[in-house]
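Have a look at these structures, which come just after this line.
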Structure 1
Amino acid sequence: MVKNISAACVAITIVFTLYHRFFGELAGLVVATSSLAVFLFLQWPKINNAGRILMGVAGVSLLFLGLSSDPLATLESALSRAIYFATFLLALAFLRVAAVHSHIVRQCGQLVVHQPPLRRYGIISFASYLFGTIINFGVVHLLGEMVARGNTLQSAGGLEHVQAIRRRRMNLAIMRGFSLVPLASPFSITMAVMLATIPGLDWFSLLPLGLLTAGLLLLLGWFLDFTTNPRQAPPSAQYSGPQLSWLPAVKFLLIVISFFSLAVLIERSTSANLPLSIVVASPVIGLAWLLLENPAGRSRKALTSSLQILRQQFPVEATATRSEIAILGAASIFGVIMAELLPHDVIVDSVNFLQLSGWILALVAGSVIILLAQFGINPIASAAIIAAALTPAESFGLQPQVLALGLMAGWSLAMNSSPVMITALLISSTTGTNPREITYRWNLLYNCVAFVVLAVWVFALDYILRT
């Protein structure tokens, strides 16, 4: 009963959010908000503590709406943003359903973990990022399990220390690669939050900067992997299996490109922005992907079975995002209300009093996200609230792109450094290693060097944009 009602609420939320966004009808906002509220009520027992706490905080903040200059407009803005982000997260479940049933994804996983040591880190890291754009945290589990199955004592030539080193190197590649998603994925909730929260920002100026930043971090991780593990494994520990085809990797890349291209086409052809276009494109690409790999080929039977998979599995994948929806929705409501209640000049004066402005403020904002993540505060919440507080960016001596990049970089490093983030916990479960060992020991050097590199890069970007 709960499952069926939750599934209906998901569908209603998506449809009426699109109706509200495309046509500006208040009725769409009311229906979408109501269905989302019912969904969260039904899923409450399974929402994590962070989501519950933030929902409570958001509820309390609603009591202060009367202090706003226009309470109804503030409420409408807060709820509109909450259902928008929820719909974005829910719609991506169409892609995850297809990925779970994809032979292409499994073949790609086998391909990337059986690469020579010199290029293994780079390929696994890039694959973790690329798969992560579609299947989110599922990539950590997918590649982690493949690493665990492939990294046997026999494959390591009977040498336990070689097996341990490979386990560490490959899992760090997975972790660091997936942490690039907030920086460089047009399908990430990070991009949606930045574009919706920071005025004057557009995806075609932000995405290239995010891709460039992600490229720097990928190369940094690859360099550190090579310099800290310079010795080649003995011949008995080198892969000697059959040559694996790169065709599955090409197919997966084409799926990602097709998804992005369709979203851009929708954005260019309608009034929708890129995140909203991604919502519209998700079910189309999800169904097309299932049809592409359906053993029945291009037939009515293939279409029927693919639709049946979506009907059965989409509610499961969508409801699995309950905690993220609760966190982001509550943070959006709280952020909008607090930004309205706190006089903007007070925030500006406070920042100036602390002598924080320009690129330094962007770096500090990112650092706050990293720090809060160590105590379990999800970057989804902290980034949304900070972004809402520091707008318009120009009043703080910041370019919108610099502020966004600082927050996105902080989000990325939070995923790399916090032992209580889901990334570290998933890798811990597949390796049997304490998450603090993974983040505070295995990944310490990378995090420290990456922070310095990002600080220099944010400074350089701020200088370039100013001149």
Structure 2
Amino acid sequence: MQPISDRKSSTAQILKASAIIGGSSTFTIVSGIVKSKVMAVLLGPEGIGLLGLLQSVLNTAGTVSGMGLAASGVRQIAEAKASGDTDYLAHTHIALWWSAVITGLLGALLLIILRQPVTRLVIGADGYAGAITWLAAGVWATTVSGAQTAILNGLRYLGDLARVYILSALGGMLIAVLAVWQWREAGIAVAVVSTPLVLLVVSWHYTRRIVKIRIHATWQAVSKPLRGLFSLGFTFMITNLIRTASQFAVRVLITGTLGVTATGHFQAAWSISALYLGFILESMGKDFYPRLTAVADDRKTANTLVNDQAELALLLGAPVILGMLTLTSQVVSILYSGVFGETVGILRWQFLGDLFKVASWTMGFLLLAQGRSRLFFTTELSWNLMYLGLVWGGLPIWNLKATGIAYFLTHTFYFFLLWIIIFRVNRFYWRKTNLILLIVLMSCAAIISWARLFPGIVPLVLGLTLTLAMGSYSCLRIYRLLGGWPWIYFKKRS
């Protein structure tokens, strides 16, 4: 059993990191809501569909040019910091940054060269080559800014990382809104690359201000961290490429089967799901990944940390997911508009899948922290192949709702697959309290879904009641883990 003092310290550290990065995520969410609302009103579903296609091109090209350096960079930087070898840390920093600059340039040039065939493949017309050229700048910015934020993340400069995300989100939103307001559809490409470009500038400022390299780096000294970055990074790149290519293929499949308007509904659902859940998972992951990397070789400590993090993720995510499941129609109307009615059906299935996504999230990080690249690749490949296959087979049967059903089924499968793998490699057992919490959460979600069969306000009242009950339990559980309310706990130690 974990000592009470250790559990309290672990919970406090998780909550503090979540509060810091979560604060920046709030600004990201608000700016994303404003941007999505403006895009939806000015462009409609068809414009949102085009934005989604261009975003997929940027994500796919950025994944290839990034070579997985951002993800492997966090691990390498955290590992170098934990070793206490300042020279090795400096060499890792140099290797990471220059690798990103070079691979980013190569990726941008390749996209410019292939802009015509990419345009025909993605959009089916030749009039968008200029937009693809704009995306090339976004590819380079995405790659380099990924390395710079990886440095801040690996060193656990969470406060500065939060400032980077806040400024980038606000700056990117302003540029995107102005571009679409001024040029309508012609401004979509500028809107897509706005955030990566702002993120590049802001992250460069903070990285340069905090991390000062005063060492003469030779090729021999840099080659060791370079090999580590690319060997693990290549696996990250392939898995990220599979993930983005899968999303790209789904959008192309929807466009070819149901039209670009249907792609707009799918894009809206995917954006909402990623937006609200990212508030929880990304804010916690920025601290969790480097912390887990530092203790990855200690099986018992790593398993304890995974369970601690999983419980907090479920406690924080439970009321949010249940609330979104209850108010799906209202959320879509507020964030987009009334014409996005088909988005609601997709989202309701995605919210059910998000329950298993939150539960499996911490287990996946253990594979990354231990550098088990082949197993990580296998799990990611399995998820994407199953999701793509279910969408392809389900579209003729359930139409657009098939994307949500596929999301739910795939995340359910992914949860049990990861559980089996993590048990075999690390003898990982879920805490009884975590399993009970997950079962209760699934039961509440099932009741909310079942309540839609009744007319009137019954579904709304029942859903809000369960959301309030789960939120109250989460607050009381966190109170018990800390021995007090979080704001009082941290105030006493400030």
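Where a number appears in this text, it was derived from the coordinates with a stated rule and is not lab data. Given the structure is predicted, the values throughout are model-derived calculations rather than measurements. Cβ atoms are built from the backbone, for glycine too; each structure is taken alone.
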Using helix-only ellipticity at 222 nm (-39500 (n - 2.57) for each DSSP H run of 4 or more, over all residues; to 500) as the calculated read-out, with -31000 as its value, let me know the right label among 1, 2. 2
Thinking only about mean count of other Cβ atoms within 10 Å over residues 92-99, which of 1, 2 has the largest value? 1
Supply the structure label, taken from 1, 2, corresponding to distance in nm of label points 7 Å out along Cα→Cβ at positions 268 and 388 with the calculated value 3.5. 1
Upon calculation of mean count of other Cβ atoms within 10 Å over residues 60-67 from the atomic coordinates, which of the structures 1, 2 produces 12.8? 1
